[in-house]
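What follows is a set of structures for review.
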Structure P
Amino acid sequence: MIKKDFGFGTQIRKSPYFDSTVKWGATGFSVYNHMYIPRDFGDPEQNFWNLINDAILCDVAVERQVEITGPDAAEFVQLLTPRDLSKLSIGQCKYVLITNHEGGLLNDPVLLRLAENHFWLSLGDSDILLWAQGVAINSGLNVTIKEPDVSPLQLQGPKSIDVMKSLFGESIINIKYYWFIETELNGIPLVVSRTGWSSELGYEIYLRDGSRGDELWELIMEAGKKFNLQPGHTSSIRRIEGGMLSYHADADINTNPFELGMDRLVNLDNDNKFIGKDALIRIKEIGIKRKQVGMIIDCDPLEGPNTTFWPILKNNNNIGKVTSAVYSPRLKENIALGMVTIENSEIDNSFDIKMPYSNNKAKVVLKPFYDPKKNITSKSL
């Protein structure tokens, strides 16, 4: 009997770890960067506890890389982002924003510098490959832009360091937060960075040979047995606790960095040329009319994350929308991120949320909701 193949056709790609995730219990997928990503291993709350107490291994091969090389690669990468890259070292990562000519956000990738003129942009859900190739055509710069054979895994949680030492030896602790090394495991070529999308201690393991995905997955899971490593997926609960941005949910092409409170990633007081600079200077001078806030929603525990944007009302007037919401079993609160008019963005300001079956009160609180100084992710090992 031939086993039925899972999928919706060849137009949606399967990651190098796809078969392993199904074997290890993935029960639901969504599509991200034209590729399947596991979203369910049976119990999202248990996945959260696994993450914060032990460690989880996540297939995030959907974080496709845009590889930029060539004599003018450094100048070209700076053209894409308002963050100053003049001090970016080889072996270092930076969280960057990519903006269009109006200052709108196109994506918020992690940038890795592999050599003087060799960079990867590790993407959120977007078509930045096409954007970068289009920009290059008229830039006058000598660059080559492509998607390489690179597929990341995320190993996240407090025991991730124990699993990593078991795999790579004690020296792995020398990787500093937002730095990486090029290495191998059983002859499998890798890049290993101390980064992740979890607000927990963790690592990203970038596979550089897609034919060895299942082999790599099994090696890591075997090494993690004694540390209670579990297969998992990126946690909406922990992401929202950490105030982490999810592109298309919390921001889009009509959102600018200042509305998101990301001023630190916009460096305007230098001679760098980048797309959107004039617009961002203008926006900063005029001021923003809305702002992203954290909020607590007063209602029974949400059964899962929101799947639509919920209107925010004040005196029956629409003042914004809830972009991400979930119940945190640790905080025992319904926590949310949303965009509201600037005059309603002050701490303790209250309003109504128009949810699918009822209206409920909410108030503005400080974000992130947990570990605001990111001591967990950035601590010395």
Structure Q
Amino acid sequence: MVNSSFNFFTPTQLIFGPGKLENIKEIAKSYGKNCLLVSRPKEGSLKKTYKRVENLLNTVGVKVYFFDEIVPNPTLDGIDKGVAIAAKNRVDFVLGVGGGSVMDSAKLIALLYESDGIIDWKAAFSNYNDPFTFIPSKSSSLPFIAISTTSGTGSQCTQAAVVSDIKKKEKITLFHHDLFPKVAIVDPELMLSVPGSVTAATGFDAFTHAFESYLGGRTSPLTEHLSLEAIKLVMEYLPKAIKEPQNIEYRTHLAWADTISGMCLSNGGADLPHPLGEIIGGICQRVAHGETLAMVYPAFLEYKHEIAHKKFEKIAAFLELEKTPKAFHNKVLELLETTNLSKSLQRAAINDLERKEILSHPLLKKLDPKNGKDIINLMSKSIKE
């Protein structure tokens, strides 16, 4: 029987498809004359993209102020600096051009903006900690527009943003409906130059969003349908895009999988791998988010396929695999192998001190008070050499 009672919320205007970057001209000028463009450092393959965006904005009279100091796993200090630059130049809106770290940074700069350039982090951490509680808009917040350059974070369709507290070695996720972009442009042409390792990590992240929201207790007929479609697309096209990065068809399929899995995440929520991955990433800042998930997944699948065997079987049937929980389990392990993500733990080179910090993290027991030992055991398996 179809669940006839559910909520599904996605307020972002989505502009999707190859060549859609050009639309930024008309969109931007409707939000004001001064823009803070948030990006990674203006170098490498994305340098041309940043310049192209700047030129498009300039043609419609929008002045661009760059904040191009975003690092993987953005920090409190970085967001503070971005807000200060936005306040100094009295910008009208924030534009994020990049992947997950850029999107998270741009979202938080827009949400936490104050005209004096000072963020009240204590209030933010206290008030913005529930993905499914509606909180009224901040009067001082700025509009946020997203232009994705990777396929994986789904950030262009979610109400979440992650920031790292370096001193406490923690990654904290903030939630607010104003973190949904006003407009998101997803142009697969911008993803053709993404390196294979980044394609793999971000693509697997998209898979986890779809899969974990499918497992959760907030599913609906709509999220289940979208989750299954995203899982299928990543399984088929992620290995292909790594082998043929310039293939626009493959990139478009992955961009769509990323987009709909983000919608699923924002409405269905995540499962254990995401908080576990954030624990690892908070302590080992050098490790990309997608790789922390790849480290956790083999043990998580072993733990979960007994608990959720019916859903594993449904996914296996949808993928036209043998209708058993283990069939899908093995398919995910195969994906990790073919994308080279199975070697994430080796690349992370977690030392004994870091391992001890991870396994003693207080969040492990809080995630499941009744089965705290199981969660610690799951994490132990994930980071064991």
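So if we calculate FRET efficiency 1/(1 + (r/R0)^6) of positions 213 and 333 (r between Cβ atoms, R0 = 25 Å, to 0.05) for every structure here (P, Q), which label has the highest result?
Q
A value of 6, 19, 22, 30, 19, 4, 0 was computed for P(r) over Cα pairs in 5 Å bins from 0, in percent, for residues 101-140 alone; which of P, Q is the source structure?
Answer by label: P.
Quick one: helix-only ellipticity at 222 nm (-39500 (n - 2.57) for each DSSP H run of 4 or more, over all residues; to 500) came out at -16000 when computed from one of P, Q, so which one is it?
Traced to structure Q.
From P, Q, which structure was distance in nm of label points 7 Å out along Cα→Cβ at positions 165 and 181 = 1.4 calculated on?
P
Using distance in nm of label points 7 Å out along Cα→Cβ at positions 85 and 149 as the calculated read-out, with 1.3 as its value, let me know the right label among P, Q.
Label of the source structure: Q.
When percent of Cα pairs over 35 Å apart is calculated, the result is 27; to which of the structures P, Q does this value belong?
Traced to structure P.
If you work out mean count of other Cβ atoms within 10 Å over residues 269-276 for P, Q, which one comes out largest?
Top value of mean count of other Cβ atoms within 10 Å over residues 269-276 goes to structure Q.
Every number here is computed from the coordinates shown, using simple stated rules; none is lab data. The structure displayed is predicted, hence computed values, not measured ones. Cβ atoms are built from the backbone, for glycine too; each structure is taken alone.
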